[in-house]
Structure I
Amino acid sequence: MLHASLAHDLTWLIGAAVICGMLLRPWDLSEALWAAGGAALLVLGSLISTQQALRAVGRGTDVYLFLAGMMLLAELARSEGLFDWVAAHAVRTAAGSPRRLFGLIYLVGIAVTALLSNDATAVVLTPAVYAAARQARTEPLPYLLICAFIANAASFLLPIANPANLVVYSSHLPPLGEWLAAFLVPSAAAIAVTFLVLRATQRAALGGTFTRAVPVPPLGRAGRLAAAGIGLTVVLLLWASASGRELGAPTFAAAVLILAAVIVFERRNPWPLLKGVSWSVLPLVAGLFVLVAALGRTGLLAALGVLLAHLAQHAGGLAGFMAGGAVALASNVMNNLPVALIAATLGASHGLAALRASMLIGVDLGPNLSVSGSLATILWLIALRREKVHMDAMSFLKLGALVMPPALLAALAALAVGHAG
């Protein structure tokens, strides 16, 4: 049995290696390999027991089902030309104006994030935006950046907009009306500030005009089924959220139902579609759940609880700003799903419930700083690589350092004003 202090040091060392590996991707090793490999080392090194690791993995069941369903729907939509069809209409509506196309994609990103979650924005919207830029024969990156930043900026507009919301409020999800009363104005502030700063940073790339002569490809029956599947998923997610149910099972069920319909009516072989899904995302998430369980054994939760309790007692009106800022930074160090688990534990304790809304904003919005901050951003990177578009961690960090802090400050200020009122 390892000495406790040595075990804690090794746990932190493995955790740091996992985060650095996911951020820098040395030797082009995938994020999933770093996360799953780190989890395996924690178990093999007896830093966490097999039973504890399995329990940690089991906590993510709803997230796995949700992601699997979304990825299946996205791959079906991509393979059946739904994205190309949507892209052609978007380019025609923009009428040759890059700025108009930028605004249009931003509005669509808000809707997709709010109704299908930020992970869906990364998985579903990113290929569609790339197709739109390709159709317009314009540089795609300024528009693709929207998919990453709006996925986090709009992710606390509704409870279903981010699986992390359900984790933070796992003990008791507020009714929709109460949620909107607390988060509508802060979310609007974050969305508006993110748009203004992101648009300003991309001003040079949005000049001139692009081609308007874009043919609209026909949408076959399988493509219409994919669109119907996405619509069905929206309805199921709203129903599940309103009735307090988990979101994973309805999402996965809708995806399987639509896939089965395509196989039966179109007589398609499902294997090419299944091979096109980025299944590596699932062990990535599972590894992160194991990592946070191991870090919890080092006394991390207890130390953070003491710190936040001190803030709540002595920082007065600044407590929410400090808690939200600390959680935002932690989300970029550890990824926001593990941090959401920590925030849920702390927020359920006596005396810290008042800071839970601030912590949720930090969990959701903080990841706009770096590529490792949220699962949605990692999914976005995977989607970019699939389209042969390059975005390195340092370039994203430089942009995130301009976009995230003012949006976070605006959202936390709006939350504080709302509480004061």
Structure II
Amino acid sequence: MVKFLKYGGVVTMIFMNVFNKLLTTTSIFKSRDVLRHTYTPNQLPHRDEQIEALASILVPALKGETPSNILVYGKTGTGKTATIKFVGKQLEEVSIKMDVKCHVHYLNCEVIDTQYRVLANIAKVFGRNVPMTGWPTDQVYEEVKRAIDEEDRTVIIVLDEIDKLVKKGDEVLYNLSRINSELKRSRVSIIGISNDLKFRNFLDPRVNSSLSEEEIVFPPYNAEQLRDILQQRADLAFYDGVVGEGVIDLCAALAAQEHGDARKALDLLRVSAEIAEKENGTKITVEHVKKAVKKIEADHVIEVVRTLPTQSKVLLFGMILLTESGINKFTTGEAYSIYKSLCRRVGLDILTQRRISDLISELDMLGIINSIVISKGRYGRTREIKLDVPINPVKNTILEDYRLESLSEFERQIRSSSTLNIFDS
């Protein structure tokens, strides 16, 4: 930022650091990170049963024995990862006091999603200099074995989002599930975490039987349980008197509607606080929560649009142009007409109308549009389509795709035209 000062007829330009003002503003947060998904609290409300089940399965590690492998299931936001990290941390703390070596290693398979990467990551944790690419997988596996087996210890390998890994093959699970037969001094146990109960259908039967020795299911939280979780985090995250009446109850109720998702509840509370802070408020109110709901939904839509295939982006951009031209409800035929014109502009192959109808169904399923089938009497039936997203953010997201930058010029031509005939040019 630049500020101009005039003194004695001389204009002086002063450069101001943009963060200075923000750093001097009083924050309503005592600890923002407490509301992040990655934070593991010292207590986990309403997960005593699952904690005890995990502990009873892992306790052999403290006796120098091999714990059973475990598969943990549950929908997003049911506390699976937090609970396992909590129990893992306590296991390591007790092992130090007992002078028994237990090591819990956590891997997110959404990021580390191939056999090679998983093995290379494990090898590096135990001090082996393995490149992230380039070696034969068998060689990396041998390094993992040698590294783990250097000491008498129990290693618990946690594979979060294990279904993402399985979709690319189950070789690494086969290797890790049989590794104990090749170790002399150490022991390995696997904990798999998944939102998808069906992923085991893709596993080799030998892997399936060895991997799912024990199973633990995490049920969704109800509104009352979510309220307890939010209250616990709010006490840590905010100064006294910051959270207004009804805020926690509303966040809990809204998240309970979404399958008891604690992550959504925490996100709602955090974003509500951030909105209050931006508005220079000293208290989070119910109105801030309502604004947070709209912001989170808009952010989710943007991420969905950003990951759409190119053809779907072009189709959606055409629908936006129709809407901006005053046609709030349009048919598949009208959407297809402008789609063809846009494809010619950007040099894309034109899909058939039947395939475009399928893409429209997919956009409907994602909640980006609303479409209903209406009867035209003797003229048959057609689909009536209406956008169900904020136009400008979605349009800007589509134009971020370098392949579709030329669509902005097409939009300018339409704005300067008095009719929609340009759609068929």
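Structure summary
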| quantity | calculated |
| --- | --- |
| Comparison of I, II by FRET efficiency 1/(1 + (r/R0)^6) of positions 131 and 219 (r between Cβ atoms, R0 = 41 Å, to 0.05) - largest value held by | I |
| Which of I, II leads on mean projected area of the Cα convex hull in nm², largest value | II |
| Relative contact order in percent (Cα under 8 Å, 6 or more apart) derived as 15 - corresponding label from I, II | II |
| Identity of the structure behind -15000 (criterion: helix-only ellipticity at 222 nm (-39500 (n - 2.57) for each DSSP H run of 4 or more, over all residues; to 500), calculated), options I, II | II |
| Source structure (of I, II) for distance in nm of label points 7 Å out along Cα→Cβ at positions 99 and 299, computed value 5.7 | I |
| Structure responsible for 18.2, with mean count of other Cβ atoms within 10 Å over residues 339-346 calculated and labels I, II on offer | II |
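Laboratory data are not the source of any read-out in this text; all were calculated from the coordinates shown. Because the structure is a prediction, the values reported are computed rather than measured. Cβ atoms are built from the backbone, for glycine too; each structure is taken alone.
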